[in-house]
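> Following are the structures in question.
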Structure 1
Amino acid sequence: MDLGSVQAVARVVGDNVERVVVGKRREVQLVLVALLCRGHVLIEDVPGVGKTVLAKAIARSVGSSFKRIQFTPDLLPSDVTGVNVFNQRTGSFEFRPGPVVAQMVLADEINRATPKTQASLLEAMEEAQVTVDGVTHPLPVPFIVLATENPIEYEGTFPLPEAQLDRFLIRLSMGYPGRAGELEMLDRQHRAHPLESLRQVMRIEDLVAAQEAVKEVHVAMTVREYIVGLVEATRHHDDVYLGASPRGSLALYNASRAWAALEGRGFVTPDDVKALAEATLAHRVIVNPAARMKNVDSRVVIQDLLGGVAVPGALPTPVGAGGDGWSNRRAGA
């Protein structure tokens, strides 16, 4: 599959999902970026804005096996990964796979489960396998987790540990729909929810082919230096307690290639990196307590760094002349 086909297939999936999720094209594109990178997505926002609907619409649009896990405080790790059951007829133990054994898994309200249960996904998300009673079981290919969570200020939630946050390629927020979008939503759901009639528009073979095609997108050395420079800067920012890990560099690198493919280009520009920086890095950055008291969060830190980290090879321009002090004219070469 060439990059033109990747763009066309992604557009079809995006249009199909927007039959259900109104006015959230960028959020849909971010999920498509993760699919093309075989990365996991964390959708964080208040209840009722369509987090679960977005995840289910993506899953129905792609011809993959799909399982849903409703995370609750009484959920056990074995309820996620599976368990060995003794078969009296054969006299041996048999593995009964849990719902995590699927190509696409919806982890709904993931932060309502205890940290012990949340940790049951760590191995699966990083290595695409689960280990039960010392035996390792591979997961289907591709394996992608679409997780939803409510803000940690809400009652009955447990904050995700840093190790698990770092395993999500992208974190996004849905936000409230605009007035026109909310009116359209009422009209579409007058008789039935459009999700009920949503059809599959992509085969899993096409998704795998698109994932391989994205790997051929070129990233110039100057753009690679810019990616690493941004990630390094998160580790030295005054408001940051814990900066992004090297996994953050890989996430931004791969996501930028997928974003360029969605735009129909075979190369990455600094603007692609800027477009994905917040979604791929903000959840990996932990601000210090003093910054939190000033209402500074990780998203603010990333935006600050985008305005301060120069693009290698760029030409300096006067600050206040319609730019941030740097020109990207040469950086995408």
Structure 2
Amino acid sequence: MNSHVSEQVQKLINNVEEVIFGKREVVKLCVAGLLARGHLLIEDIPGIGKTTLAQGLARSIDSSFNRIQFTSDMLPSDILGVSVLNPRTNEFEFRAGPIFASILLADEINRTPPKSQSALLEAMSEAHVTVDGATHALPRPFMVLATQNPIEYEGTYTLPESQLDRFMLRIEIGYPPELDELHIMRRRDPVAALEQLKPALSAQEVIELQNEAGQVRVEDSVARYMLDLVLATRTSELVQLGASPRGSVALYEACQARAMVEGRHYVTPDDVKMMAEPVLAHRLIVKTRGNTPIAGARERSRAIQEVIKRVPIPV
């Protein structure tokens, strides 16, 4: 990997850190997801900076950006668009919905019913949408950044497993360190900081970096280690349903992007261990989920950590 590529990646990370303080590892995960052409589910308690992180990443790329505030009365056409009759030509014309953007912020995605959530499935899998039998391509790059609050129940809908499986990474932000929280207190206006944030990379540069990430070398032993971890989720006593082959592919691509974020042109077992939980945990159905989404997330995390301990690291 040449120095120019590494400089571009670090420039993007540093730019996002202009609005998110003390969370460099979280920012690295987000950038890795972008470079791997994946989608991110950012799940944490209110007020922790989920929307700010998503907006900061979106604004750091000189590409189109739309935000959808999901609500209980939202329809699929509110996301995808609708065909409207033109009285002059007497023909239907397609009016694109907010999903036609390079970066889509799906804010509080669990506040809309599964029917509306499913409108994102085709877009997230194939980078195009079908409306009234016509297929419309989405911009490149294309990324969905979704946020949800795991502790609120009223007016929310649990994401189906098929929807969760479309997200390459599930990320928690957590509380900031004390000094960084003091900085956040003194900043006063996060909206102004976001508005002043300038793009670090163009859309074309992001596409080139994504292509570069796909060339990061993965030794056979490391690839086998990834597969062994995935296979172990299917035989774990803690897991009812393990990760699918889509999970295997996601782990492979996410590890390539992680190595690139670290400035390397090859993947190490440590990259695999680092990416295993954010890539695989949300894809599992564990035998005991607990009574709350937070308890369920902890059970899935525990299952992944047990798998990591059990599978031998390649020498």
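> Can you tell which of 1, 2 yields -12000 when helix-only ellipticity at 222 nm (-39500 (n - 2.57) for each DSSP H run of 4 or more, over all residues; to 500) is derived from it?
For helix-only ellipticity at 222 nm (-39500 (n - 2.57) for each DSSP H run of 4 or more, over all residues; to 500), the value -12000 is produced by structure 1.
> Another question, if that's okay. One of 1, 2 was used to compute mean projected area of the Cα convex hull in nm², and the result was 20.1. Which label is that? All intermediate terms of the calculation are to be shown ahead of the outcome.
On the way: 1: 20.1; 2: 18.1.
Of the structures listed, the value fits 1.
> In terms of FRET efficiency 1/(1 + (r/R0)^6) of positions 53 and 301 (r between Cβ atoms, R0 = 30 Å, to 0.05), which of structures 1, 2 is highest? The partial results should precede the final answer.
Working: 1: 0.50; 2: 0.90.
For this comparison of FRET efficiency 1/(1 + (r/R0)^6) of positions 53 and 301 (r between Cβ atoms, R0 = 30 Å, to 0.05), the top structure is 2.
None of the figures in this text is laboratory data; all of them are computed from the coordinates on show. The structure displayed is predicted, hence computed values, not measured ones. Cβ atoms are built from the backbone, for glycine too; each structure is taken alone.
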